[in-house]
Structure I
Amino acid sequence: MKVTFSSFTQTCIYDLRHEGRFSTARLYDISLRSFCKCLGRDVILFSEINRNSLHLFKMYLIERHYSPNTQSTYMRMLRALYNKGVYAGLAKHVHNLFHDVFTGIDKSHKKAMSPVDLNTLFYGKVKSPALIRAQQTARLMYRLCGIPFVDFQHVGSDSVKDGSLNYSRRKTGVCVSIPVNKETASLIEKAAVCPSDMNTETGYRHYQSSLRKFNASLSRLASKLGIKAHVSSYTIRHSWATTALYCHVPVEVISSALGHADIKTTQIYLKGFNAKEIGLANRKVCRCVENK
């Protein structure tokens, strides 16, 4: 039986799940499903991965208002699968096959919130117990240098030793150590996040469900407090990084606090300064020379 792109993808998904790499398996599955819907068929051949079909898929995603970064994710998943097929001898190498579609990162789309909105989000008055819990969790995640939700769910009182919170990033394996005061340590003890066993598919699904519920609570909290910006767990992380930059914290320190393995990843997180801020900085730099 001829191995199709679809059947090969399913094999890759099976192998990834067996290895515990459920996030990548999910992205492969979603990308294939979307591509099949675009082309209007259930089975895709390797020969049908061409510049024309990729252009159709690009237009399909644009017409449905997918963000550039989501478009890029889907295209990168297809590219990775196709390259695996080439390596396995199931497809021929086509130079610059994905050249005409976006596979980069949209740096113009930043998730960071302004300090004013952050203050409102963290300290605005709400009555709902569910929203209060979401607010407390968001504030604590920010205090912990924008810790990702996937890592936050495993934080407990035993994570704090000698005045520091120590954890290992699940995504990068980088060890992060964050000094915490008594108030933050107390908040960590009170945080009631049910951890998920990310080494099982059931645990991964539980994590995804918990993350969706938390993001939904954050969205309701923002709406209740009159915040128009989109808010999610990642907004908190990006906002911490950008605020740290505005406070003149070196990018290398920000990168370490975020647990990034590469400083280039940190730079993607950071929201740029506006023209007014750049102008002010330029005047300060020029005065350093002019006053000599």
Structure II
Amino acid sequence: MKINTSIGLESNKQFQGSQDPLGGNGGLQIIECPRDAMQGWPHFIATEKKIKYLNELLKCGFDTLDFGSFVSPKAIPQMADTAEVLRKLELSSSNTKLLAIVANERGAADAACYDKISYLGFPFSISETFQQRNTNSSVDESIKRVENIQELCIKNKKDLVVYISMGFGNPYGDTYNEEIVINRTKQIEGLGVKIISIADTVGQATAKEVNILMKTLMPEFINIELGVHLHSLPAHREEKIEAALAAGCKRFDAAIKGIGGCPMAGNELVGNMDTEIMVHHLEKKGYKINIDKLALQKCSMLAAEIFV
């Protein structure tokens, strides 16, 4: 994928298509991703600290909390305590739904046993190199996994979220083009998956590239919920949010303070979209974001203590 010269915020007027929210939230969803923030952290975060942090996040009003993963503890040791953490999460006074990442059918079966979990997330990559690194399977084998996990989800009344990892290109030299993204997304939609998020796993896409791809995808997939999981250097976060928003995207992943990145990518981690910046930008655009600001501020302070 050819990387274009990044555009500045002053160029956001080129992104046409976002509608005036007229004081509403326009169907926007913010998915908070502490799991993505934690998974690559260099030292183990104590289980009790995770529980405290996640319970505070549940008070903020996010649509979904990507809280943990049921994957091999050898691959992601930081998430080895997910089941223990889950048992102590307080959902009785929260409308936020829980999402857990899985990498295969075994992990999906484990996660599906928990009533507290509403969504299972599977990282499907259109990059052969990254799919092998991330889930130890080929792209074609992973399509079969998606099919099997979708059947598990239906049986256990869960919803499957599939992430199209390396959806905006990859640094490994694997073949990439827009047609591959479209065809694989159609293939996954054909399995009955209703939520698909396009992920810029290594944060290499420019705002313009985000806008162009999402403008192509949004009208192609009107019967599913299509979102973005973007990574970015701090200077380019707002322009990437605006690029996806202008293309019609309503589902956004983020993490407080922009912490995170995939430890399996094999390159220097590029942070997540910063939740506070995202909320500020969306409100600046006129959207009503139903996030408790005091609760968010408390979580930001906790994050400063945990991620040190």
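Since every read-out is calculated from the coordinates, none of them should be taken as a lab result. Nothing here was measured: the structure is a model prediction, and the numbers come from that model. Cβ atoms are built from the backbone, for glycine too; each structure is taken alone.
Annotations
- Which entry (I, II) yields the derived value -11000 for helix-only ellipticity at 222 nm (-39500 (n - 2.57) for each DSSP H run of 4 or more, over all residues; to 500): II
- Cα extents along the principal axes in Å, for residues 89-128 alone derived as 60, 24, 11 - corresponding label from I, II: I
- Value 17.9, 49, calculated as Rg and Dmax of the Cα atoms in Å, assigned to which of I, II: II
- Computing relative contact order in percent (Cα under 8 Å, 6 or more apart) across structures I, II gives 18 for structure I.
- Among candidates I, II, the computation of distance in nm of label points 7 Å out along Cα→Cβ at positions 185 and 209 that gave 1.6 used structure II.
- Structure from which 1.7 was derived, distance in nm of label points 7 Å out along Cα→Cβ at positions 33 and 145, options I, II: II
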